[in-house]
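Structures follow.
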Structure 1
């Protein structure tokens, strides 16, 4: 699915050049669950922006589903994001006075899907994300942190994206609730979704099948996770 070939990213401010990514190469297959881990300033956030078609490399190629994304215009990148990538962030970014289903269905509004189909697709995505039907018509500000993150996951799933990209998705959650959310990602991966998890925490990265460690803009290691943490409980109480 993903092929990153010798990617460099350099930011220029006047006469100052800052090299953030330096010759980064890796591949990710369909259906993998990969964590990209590194400390603050390592380049992992810049890598996430490139993988999410929010930015392009200064040099090198990023190929997604056979398409070279690294040469696309801003408008073409927007189409890629809308059609192929679902985002889950540390901040849930929900409309506080909107219902769960309305929040989940928002991307479908922009895609021009009619109201009845939007609701059905939003329900399907919400169930995929582990939300109970009893929560569908709750306002998002009536939910717990874990439930709000599941709404955000459902919103990322509703367009049936090729790739689910999660940036520090447990950063605003306590450990127990974070485990439940990470368990949701594991279950989605078991169903065939390709997931990339961006994190600075080794504990969070341990939920993935493979860990790519990045430091100072370069890949430090890329290894199968032999110490994977499995979280089987999928309760909606958190």
Structure 2
């Protein structure tokens, strides 16, 4: 085990390379879901999405874009929350990876509120202001810094009311913890490799704050959440929050 340096060191993850067979990808995505469930991945997202849902009025469905949806486990949790709150919702979940979308469709037949579009998040087909809210979970750490800045601008342009980013916090402690946890809980080689690399690829709160400022998004908040999660939330974009 190599403890990562304090500076960011971007490395490719095996799921991103898209060379693994479908069954192995499925098992790794199930591991990701377990981590999200027990290490606050869903709690962070729902905490910040809930106020947007609570403000929604009228019979029109609240529209959400889930960018880089993976197995769609995150939008499923949002749909469950909206159902509990009595808020009609329509989710568009996008991803470039066909295996992930196949698995997502298989797992979400009980959630007709979710539709899927295969596309690249950096060249998605939607017009500005197409959605009430845009969510992005656990994907920005996969990209070079400048691409993240550009994508934050895209999120801001697509969400009329705002956007919510839910991602990892780079830390030596987080790296060692997830390395040990994956050795204890799974034999999947994708998970064992990708999970620690994801932490090493992640940004710090200060780095996210600098990227938000560079993207020209006024009023966005960057907050830390236990354990080793970061949320970036922008509100009021339709009123002109992007400079």
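Using the calculated result 1.40 for Cα Rg over 2.2 N^0.38 Å, for residues 67-114 alone, pick out the matching structure from 1, 2. Could the numbers behind the result be given before it?
Working: 1: 1.40; 2: 1.10.
Value 1.40 for Cα Rg over 2.2 N^0.38 Å, for residues 67-114 alone corresponds to 1 out of 1, 2.
Work out which structure the value 16.5 belongs to, where mean count of other Cβ atoms within 10 Å over residues 27-34 was derived from one of 1, 2.
Working: 1: 16.5; 2: 19.2.
Traced to structure 1.
Have a look at 1, 2 and say which one yields 23 for relative contact order in percent (Cα under 8 Å, 6 or more apart), as calculated.
Details: 1: 27; 2: 23.
The structure behind it is 2.
Can you rank 1, 2 by mean count of other Cβ atoms within 10 Å over residues 83-90 and just name the one with the largest value? Kindly include the intermediate steps, with their values, before the conclusion.
On the way: 1: 19.8; 2: 14.1.
Top value of mean count of other Cβ atoms within 10 Å over residues 83-90 goes to structure 1.
To test your reading of the models, identify which of 1, 2 gives 0.20 for FRET efficiency 1/(1 + (r/R0)^6) of positions 139 and 219 (r between Cβ atoms, R0 = 35 Å, to 0.05) when calculated.
Corresponding structure: 1.
For which of the structures 1, 2 does the calculation of helix-only ellipticity at 222 nm (-39500 (n - 2.57) for each DSSP H run of 4 or more, over all residues; to 500) return -14000? Before the final figure, lay out the partial values.
Details: 1: -10000; 2: -14000.
The read-out was computed on structure 2.
Looking at distance in nm of label points 7 Å out along Cα→Cβ at positions 19 and 59, point out which structure of 1, 2 has the largest value. Could you put the intermediate results ahead of the total?
Numbers: 1: 0.8; 2: 5.4.
Answer by largest value of distance in nm of label points 7 Å out along Cα→Cβ at positions 19 and 59: 2.
Rule-based calculations on the coordinates, nothing more; no lab input. Treat the numbers as computed from the prediction; the structure is a model and nothing was measured. Cβ atoms are built from the backbone, for glycine too; each structure is taken alone.
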